[in-house]
1. If you rank structures P, Q by distance in nm of label points 7 Å out along Cα→Cβ at positions 89 and 185, which sits at the top with the largest value?
2. Of the structures labelled P, Q, one was used to calculate Rg and Dmax of the Cα atoms in Å, for residues 49-128 alone, giving 18.8, 59. Name it.
3. For structures P, Q, which has the highest computed value of distance in nm of label points 7 Å out along Cα→Cβ at positions 201 and 225?
4. Give the label, chosen from P, Q, of the structure having the highest value of relative contact order in percent (Cα under 8 Å, 6 or more apart).
5. From which structure (P, Q) was Rg and Dmax of the Cα atoms in Å calculated, if the value obtained is 21.5, 71?
6. With helix-only ellipticity at 222 nm (-39500 (n - 2.57) for each DSSP H run of 4 or more, over all residues; to 500) coming out at -3500, pick the structure among P, Q it was computed from.
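Throughout, read-outs are computed from the coordinates displayed, never taken from laboratory work. Remember, predicted model here, so these are calculated numbers, not experimental data. Cβ atoms are built from the backbone, for glycine too; each structure is taken alone.
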Structure P
Amino acid sequence: MRLHLTAIAILFTLIAAGCAGTRAVHRAAEEHNRRGAEYLSTGALDEAETRFRLALEYAPDFPEVLNNLGLVAMARGQLDEAASLFRKALRRRADFSQAQNNLGRVKQLLGDVAGAEARFRRALEVDPAFWEARRNLGRLLIARRALDEAIAELRKLQAIDPGSAAACLDLGVALLLADQPEAAAASLERALQLDPGLAEAHYNLGLVWFRQARFDAAAEAFATALALRPGFAEARHNLIAARRAASDVRGARSAQAAP
C-alpha cells in the first residue's frame, strides 16, 4: 500500500515585488515585474515572459525578475534554462533564498537529490522561516527515507505554521513510514481538522487503521478519499482490500464495480 503526500503543492516561489539588494530599481522594472507575476500566477506564460523581459531592459541585474523568468522556463519544462536563470539570480544576490529554493526544485526534477537538498538547506540558512523550502526539504527527506531528519524538519514546519494542514499531512506520512502509527494518526487527524477535504490525509489515515486491523475504519477512510478525489486508484484498491479483510464481500464487490 502506497503512502501519499499532497498531490498539488506550492513548492516554488514567485516574486511579485522586491529590490535588487540595496540598489535602487527603476520604477518601470518593478511595475513590469509585478504585472508579469500576475500573468504567471494565472498560467499566461507568454504574457508573463514579455513583462519580465521588459523589466530586464530597465534593470538587467534585477534578481527577482531573473527568478521569475526561471519559473516561466520551469513551467514550460525547460529545466536547464530554468536552472541557468536561477543561478544568474543568485550571482546577482547571493542571499536570495527564493532562487535557492527554486534551483533546488529544478535539481530535484532532474534527479540530483543531493544537489536539491543542498539548495533547500542553503535557502533555510538565509531564512529559517521559509515555509516552501522547509517543506521541500522535509518531503525530499521522506523520499530518501531519512525519516528521523524528515520528522524533525516537518515538526519545525508545524511550529512555523500551526494552521497548515499540508504540514500535518506530511508529518503524518513520515511518522507512518517510521512505524509510529499512533503519532501518525494524531497528525493526520489534525490535518483533517484543518482541512476536511484533504483526500490524501483520509487515505493515509486509512493505512494507519488497516495496519492496526481496524478494517471498517480503514474502509471508511479510503471511501472518503475516493469520494473527494474520484479516480484515486490506490484508494479504490485499498477500499476493496479493507472490505475483504472485514469480511464484507458485498461491499468489496460494490467498490470493485463502481465506475
Structure Q
Amino acid sequence: MKTTNTKRLALCSLLLATAWSAPARAELSAEDLAKLAQNPVGNLISVPFQNNTNFNVGPLNGTQNILNIQPVIPIEVNKDWNVITRTILPLVWQPAFQPGEGDSFGLGDMQLSAFLSPSQPGPGGLIWGAGAIVQMPTDTNGLGNKNWGLGPTAVVLKLEQGNPWVYGALVNNVWSLSSGGRGGSYNNFLLQPFVNYNFPGGLYVNTAPIITANWDVENSQRWTVPLGLGVGKIFHLGKLPMNTQLGAYYNVVHPDNGAQWQLRFQLQ
C-alpha cells in the first residue's frame, strides 16, 4: 500500500513538472504565472495539492484533515474549444465523534468535473466553462457515500492582461443517482467565489471561500459559509515554477458538528 501511494505521488509530481517546465511557461513573468494558476479552466496541465485542516469538528471538537489531490488536464477539441477535466481525490483524517471511537483515515469520494470552454478569452478577458460533475463512491473506512452522483457545473471569471485582478466563481450541484448504498441519497450544492489581487514578482492576496449546502437537511443545518483571506507566491525550484498559498477561513455559518474554522495550504 505504501509503495502504491508513493508511485501515485511520484506520477503526480512528474505531471506537475512536465506542465510547468514547458518553454512557453518559462517565458511568462511570475505575475503572469500566478494569474494563469488562478484560472480554473486554464489550458494548463497542473496537479495542485490542497490541504484543508478543519478545527472543532464534531461533538468532541476534534481536528479533521483533508488532503485534496486535484489534477487538471485540458483536452483540445479543436482550435476553438477545449475540455478541461478537474479531478478531486481526497485523503481524509476523520476525528472520533464519540468517546473511545478512534480516528479514521482513508479515501473520500472522488469527483470528476469536465468543462467545455472556449480556447480564447472573450471581450474584456471573460472566460467561462460549463459541463458536468460526477461523484464516484471511492471511499474507504466509511469516509464517504456509496452512491454515485451526477450534476451540472460551471465557472466564469475575468482575467485581463495588465490587470492585477482575477475574479470569478465556480458552482456545482450533485444529486445521488441511487439511494441503496451506504449513506443514502444526497443533494449537495457548492459555490466558490474567488478574488485575487496580483503584485509584481508573483506575490498575491486572495479569498476563495467554499460555500456549501446540503439540501436534504433542515435549514438550520444546511449551510457552511466561510469568510477569510489568503496569501500566495510564485517561486522557482531550479527552473520549475511553483505556486504556493496559505489561507485561513472562519465559518460564520455551519452545522452543529461542522468545523468552526479552517487552515488551507496549497502547493501547485
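1. If we compare distance in nm of label points 7 Å out along Cα→Cβ at positions 89 and 185 over P, Q, the biggest value is for P.
2. Working: P: 12.2, 37; Q: 18.8, 59.
Label of the originating structure: Q.
3. Details: P: 1.4; Q: 3.7.
Sorting by distance in nm of label points 7 Å out along Cα→Cβ at positions 201 and 225 in descending order puts Q first.
4. That would be structure Q.
5. It was calculated from structure P.
6. Only structure Q yields this read-out.
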